[in-house]
Structures are given as structure tokens and as C-alpha cells.
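Listed next: structures, encoded as C-alpha cells.
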Structure 1
Amino acid sequence: MITRLSNKVTAIFVAKGIIEQDDHEVYEYSFELMIATLFNLILILAIGFGTCNFLTTVLFAITFATIRTVAGGYHAGSHFRCMAILVVDFSILIVMLELMPARIMNIFNIVLLSFGAVAILILPSVDSINNELSKKRKNKLKLISVIYVTLYTVSSIVLIYYSLYKIALSITYAIFSVSLSMIAGIIKNKFKGEGENE
């Protein structure tokens with residue numbers, strides 16, 4: 001569905017002379033990513049709104065998206081799998097926000113933040129097999145991810161200090177989720193690379 005939609009959008013742009021026919025594949029892929037990202041965002045915002053967790057959902061989405069775009073991570077084999085992973089991941093956060101007592105949430109905040117922030121700080125930016133990055137580009141993205149993680153970590157610590165555990169958890173859990181995505185992406189790339197070398 002997403003691929004068909006991106007193909008139609010690209011065909012319209014080509015027909016109107018906005019983009020060149022030779023560039024249509026690049027634009028199809030770009031539109032596909034934008035549409036998939038928009039669907040994912042609408043889906044988690046709907047879940048957050050439906051569970052009365054709109055503020056925490058927005059904070060999770062902003063934190064996750066800003067770090068994930070520069071740090072990289074796991075790429076699912078299809079848009080549906082990507083959406084399913086995001087929904088499961090986000091649903092875990094919603095369950096924690098709804099059911100976890102404040103004292104335990106405080107401990108979770110500290111543990112998840114420590115693991116997630118340290119992992120993002122020490123792991124290299126993860127590129128996709130489809131989009132390998134130059135060393136210079138990786139270094140630049142790593143620096144940006146360090147800045148983002150530092151800012152979000154400080155924000156989360158301040159929120160924990162003021163006992164705003166739910167708001168802190170939305171930021172902390174996003175950092176933790178990106179770190180797990182990076183680890184999964186590194187493992188996937190390693191096995192994919194070994195498979196190609198055999």
C-alpha cells in the first residue's frame with residue numbers, strides 16, 4: 001500500500017515536470033519513507049490519544065525520532081514489520097505508564113536511562129545495508145546523537161528530580177528503545193555481512 005502510494009505520488013510529480021524521469025526511483029524511495037514515517041507517527045499518536053497519554057506520546061515520538069534518525073538502528077524487512085515493532089515497543093511504554101507504581105517507575109527510569117544513554121554514547125551510528133555511510137558522515141551523525149542523548153538525559157534527570165516520573169519515562173524509554181534498535185541493527189548488519197562473505 002505504501003509503495004503503491006509513493007509510486008503514484010512520484011508519477012504525478014514526473015507527469016507535471018516537477019521531477020525528472022531519471023530521478024523517479026530516488027523520489028519513490030523518499031516518498032515511501034516519508035509516508036511510512038507519517039503512518040507510524042499517526043498510529044502512535046492515536047494510541048497515545050486513545051489512552052489519554054498524549055503529552056508522553058509526543059515526548060516519546062520527538063525523542064525517539066530525533067535520536068533514531070542520527071544514531072541509526074534496526075531496519076525491519078517491510079513497512080508492516082516496522083509498524084508492528086513500533087506499536088509493540090510503544091505499547092510497552094503505555095502499559096508501564098498506566099500500571100507501574102511511582103517508586104518502581106523511578107527505578108525503571110534510572111536503569112533504562114543508564115543503559116540506553118551509555119549504549120548510544122559508546123555504539124557507532126548504525127547504517128543500513130541499503131544506505132552505507134562514509135566515515136566522515138558517521139562521525140558527524142555520532143556527534144549529533146551524543147548531543148541529543150546528553151540533552152534528553154539531562155532533561156530526564158531533571159524530571160526525575162521533580163518527581164515527574166511519567167514524563168521522564170517517555171523520554172527515558174525512547175532513549176532505551178533507540179539503544180535496543182542500534183544493538184539489533186549492529187547484529188543484523190554483522191550477520192548480513194557474514195552471509196554475503198560466504
Structure 2
Amino acid sequence: MPKNGRQWIAIIFGLGAVMSEIYVSTDVESDGPIPGPHSMLSFASAAYTADKHLLRTFSANLEPLPGATGHPETMAWWETQPEAWAACRVDLQAPAQAMRNYVAWLKALPGKPVFVAYPAGFDFLFVYWYLIRFTGESPFSHSALDIKSYAMALLKIEYRATVKRAMPKHWFDPHRHTHVALDDAIEQGALFCNMLAENTDA
């Protein structure tokens with residue numbers, strides 16, 4: 001039995017089976033605030049179903065962009081994170097190959113990928129730029145789901161007040177935030193799925 005209007009529309013107009021959304025929690029580590037002058041050093045995605053089943057993951061450490069340099073403030077921050085820095089500087093891949101592999105990975109997911117991040121304004125900026133620059137396409141289209149904005153709506157508080165310490169403890173699974181892209185993508189994906197469950201069960 002169709003569960004919502006979108007599924008009924010698909011059946012009525014003969015569009016076939018509706019693909020479920022897959023929530024692709026993504027984390028980016030960079031050497032500056034914007035792509036182009038600076039580089040995406042590492043990124044990772046964790047693909048979740050709405051019921052918090054982790055389907056699969058993707059991660060890559062990237063070679064710097066030609067002519068790009070690290071931003072002084074960002075590089076000063078990296079000096080305080082030696083373990084995370086070391087983790088993102090091994091097994092480097094050319095950005096073009098990594099992004100092609102990423103597009104293939106996204107297209108193989110069993111549903112429509114939805115980009116999810118915290119904050120999406122930063123992570124999506126880099127991922128979208130790299131996708132268009134190196135593959136000419138974005139399986140996410142032009143949109144991203146911001147976890148902080150979603151939390152604002154659930155908590156019914158102002159955006160600037162929506163910080164993690166203001167969120168209910170039961171939203172957080174026991175994952176560490178390490179600034180290693182894959183660790184953080186998994187952590188933030190679980191957080192989003194817990195919020196999603198609370199919202200849809202309400």
C-alpha cells in the first residue's frame with residue numbers, strides 16, 4: 001500500500017517504483033574555508049536508511065589542488081590535531097579519480113541520495129565544487145540537508161541557539177568526533193537518523 005502522496009502519484013502516472021531516500025551523511029576536512037584557493041584534504045560519506053541502518057561507506061584522502069595553498073588559520077588549527085592530520089595525509093588520490101569513484105558509489109546506492117551534513121553549508125560547498133569540477137555532475141542535484149537546521153525546527157528554538165549542548169542526549173549515539181572524515185560522517189549520520197525517528201514518530 002502506498003504510504004504517501006508521492007508514491008500514489010508515481011503509481012497513477014505509471015512512473016514505476018519510487019526509490020527510497022538514502023541519507024548520505026558526509027564530512028569534509030580541508031585546508032581552508034573555500035575550494036579552489038584551498039583544497040579538500042579528505043572526505044567521507046556514510047549511507048544510512050531512515051531507520052539508521054548503515055548500508056555502506058566511502059572515504060578518500062585527496063592530493064591538493066594545483067596552485068592551492070593552506071589558509072594560515074586553518075593550518076594553525078591542524079597543528080592542534082596531529083592524529084587527524086596524519087590520518088588524512090595517507091593513501092592520497094587524485095581528485096578526478098576519487099570523485100569519479102564517488103559518483104559511481106552514489107549511483108549504486110539502493111535509493112535516491114540525500115546529502116546530509118553538519119554544517120551542510122561548509123561540507124556541501126566543497127563536495128559540490130569537486131563533483132562539478134571533476135565529473136561535471138552531482139547525484140545530489142543542488143541541495144543538501146543541514147542537521148543544525150533540522151534540529152532548530154525540532155527544538156523550536158533560534159538557529160544560533162541550536163548547538164549540540166542544547167540537544168537531547170538521547171539523540172547522540174556513543175560515537176567519537178575525531179575530525180577523521182569517516183568517523184565524523186558515521187557519528188553525524190546516526191545523530192540525524194535519531195532526530196528523523198523522533199520527528200516521524202511524533
* Compute distance in nm of label points 7 Å out along Cα→Cβ at positions 72 and 120 for each of 1, 2 and report the one that scores greatest. => 2
* To do: Give the label, chosen from 1, 2, of the structure having the highest value of FRET efficiency 1/(1 + (r/R0)^6) of positions 96 and 152 (r between Cβ atoms, R0 = 41 Å, to 0.05).
  => 1
* **distance in nm of label points 7 Å out along Cα→Cβ at positions 24 and 48 from the coordinates reads 1.6; which among 1, 2** => 2
* Of the structures 1, 2, report the one carrying the highest value of FRET efficiency 1/(1 + (r/R0)^6) of positions 40 and 104 (r between Cβ atoms, R0 = 35 Å, to 0.05). => 2
* 1, 2: which one has Cα extents along the principal axes in Å, as calculated, at 58, 41, 29? -> 1
* Taking helix-only ellipticity at 222 nm (-39500 (n - 2.57) for each DSSP H run of 4 or more, over all residues; to 500) from the coordinates of each of 1, 2, which one would give -28500? -> 1
* Asked: If you work out relative contact order in percent (Cα under 8 Å, 6 or more apart) for 1, 2, which one comes out largest?
  -> 1
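Quick note: the coordinates plus some simple rules give every number you see, no bench work behind them. What you see is a predicted model; the values in this text were computed from it and never measured. Cβ atoms are built from the backbone, for glycine too; each structure is taken alone.
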